[in-house]
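The next part holds the structures, each set out as structure tokens.
Read-outs throughout are calculated quantities, based only on the coordinates presented, and are distinct from any laboratory measurement. What you see is a predicted model; the values in this text were computed from it and never measured. Cβ atoms are built from the backbone, for glycine too; each structure is taken alone.
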Structure P
Amino acid sequence: MRQKLVIGNWKMHGGLAVNAALLSAIQAGLPIANKAAVAVCVPYPYLSQTQQLLEKTVLAWGAQDISEHDQGAWTGEVSGSMLADFGSRYVLVGHSERRSFFAETDAVVAAKFFAAQRGGLIPVLCVGETLAEREAGITQTVIMRQLDVVLALVGIASFAKAVVAYEPVWAIGTGKTATPEQAQAVHVAIRARFAQEDENIASGLQILYGGSVKPSNAVEIFAQPDIDGGLIGGASLVAAEFLAICTAV
């Protein structure tokens with residue numbers, strides 16, 4: 001049985017005092033019997049603080065992006081080994097905001113996935129469609145394309161140590177949420193794509209849902225058999241909401 005996983009994506013939010021209070025509240029409120037793995041992905045400058053506050057807790061942490069390069073003259077970039085130096089376990093790759101606002105192509109996302117694993121990190125590969133693509137009926141075509149480019153570069157075996165997150169772009173920060181049935185249908189398709197390559201890896205792959213998950217809809221969403229947890233944005237910045245989602249999982 002796949003372990004459930006909840007990852008909070010803080011995006012470009014935070015501050016030393018705010019972070020300390022939020023992480024303390026999450027630690028204090030996380031149920032002792034919680035069977036889900038829980039992690040937070042914080043902005044680069046706060047990785048050291050996060051490591052110091054969480055290294056003796058059950059909470060894991062990671063980054064929101066990574067360079068496809070391991071070292072060199074790449075001003076402003078951060079490599080996998082640098083993230084690992086601060087105890088990062090996870091790193092997001094291909095988040096819709098990176099694809100949309102920073103023009104990251106499928107090939108760049110695949111290269112970042114590969115770099116994450118070279119650095120000893122677990123990549124969380126984000127895939128998803130825009131509203132126009134959903135309305136055009138090409139949701140699965142778009143997502144399979146995004147997956148196939150990564151598979152072509154790294155191979156199916158790499159997904160034994162990876163996570164996939166389905167994030168419908170039209171449901172991120174909009175208040176809109178895919179229905180549990182819509183989300184489950186895409187998760188089934190993603191798992192089926194991996195099963196074409198290796199049924200064992202497909203059955204063990206954690207596939208998260210990310211798209212305006214809130215305490216009010218978390219139980220219904222996470223009850224779907226192929227949804228293994230969530231990639232949580234705004235709600236991860238409010239301890240009570242994030243804890244309620246963790247409890248729902």
Structure Q
Amino acid sequence: MDKKLVIIPTYNEKENIQDIISAVFALPGDFHVLVIDDGSPDGTAALVKEAQKGAPEKLHLIERSGKLGLGTAYLTGFRWALKQGYDYIFEMDADFSHDPKDLLRLYSACAEGGADLAVGSRYCNGVSVVDWPMSRIVMSYFASTYVRGVLKMKVYDTTAGFVCYSRKVLEAMDLDAVKMKGYGFQIEMKYTAWKKGFKLVEVPIIFTNRQKGTSKMSGGIFGEAFWGVMGLRCRKF
């Protein structure tokens with residue numbers, strides 16, 4: 001059976017973390033979870049440690065000091081996953097904006113459908129977002145449209161953070177060369193995989209705004225993505 005790891009970065013997610021872990025473990029297919037917590041003052045890491053008692057071989061935790069950025073959290077997780085021999089590595093939010101059941105569809109797109117990287121896409125079938133303010137939908141949608149126009153990459157949801165990577169994609173990348181840390185990181189990873197010739201597919205999902213906890217979204221991380229895209233066009237892969 002393929003070894004599958006779901007990486008979940010956290011900062012102040014005490015309202016969600018144990019429930020999201022339980023939801024992943026309830027899926028068929030033996031998914032493992034790696035939580036990467038950036039020093040959450042609300043005790044998120046302590047709740048993960050408590051949950052580890054019931055699943056010590058499936059639930060893993062890396063604690064970091066301070067908010068070091070979404071991209072660096074995932075890069076830390078990718079390196080750990082490769083060392084541990086996982087075949088498929090997933091990115092997923094902790095707040096249930098991504099439905100854990102869709103992990104099965106992302107996995108199937110890679111393991112059975114021939115994709116090297118599967119994107120849980122909000123925009124490949126119109127706009128599939130629930131309970132977001134219109135201003136945020138517009139910002140996100142047109143950010144992806146802008147990226148697609150500049151990079152000529154045929155991915156509708158370029159900033160998506162719900163992704164399945166096959167091991168060979170991450171092995172082919174120089175993870176130390178990844179520069180962007182916010183939502184630009186999501187664009188950089190997809191673009192790098194595409195430029196290296198890997199097959200990317202989009203799996204339509206319904207994205208639901210968080211019901212518990214506080215969003216970590218900011219205008220600054222979109223600014224990084226906007227300007228960083230220009231640099232990607234000039235980079236050699």
Winner on mean count of other Cβ atoms within 10 Å over residues 74-81 once structures P, Q are ranked, highest first = Q
request  = Work out the source of 1.2 here, i.e. which of P, Q gives that when distance in nm of label points 7 Å out along Cα→Cβ at positions 2 and 202 is computed.
outcome  = P
message = Once FRET efficiency 1/(1 + (r/R0)^6) of positions 34 and 170 (r between Cβ atoms, R0 = 35 Å, to 0.05) is calculated for all of P, Q, which comes out largest?
response = Q
note = When P, Q are compared on FRET efficiency 1/(1 + (r/R0)^6) of positions 82 and 186 (r between Cβ atoms, R0 = 35 Å, to 0.05), the highest value belongs to Q
query = For mean projected area of the Cα convex hull in nm², which of the structures P, Q scores highest?
reply = P
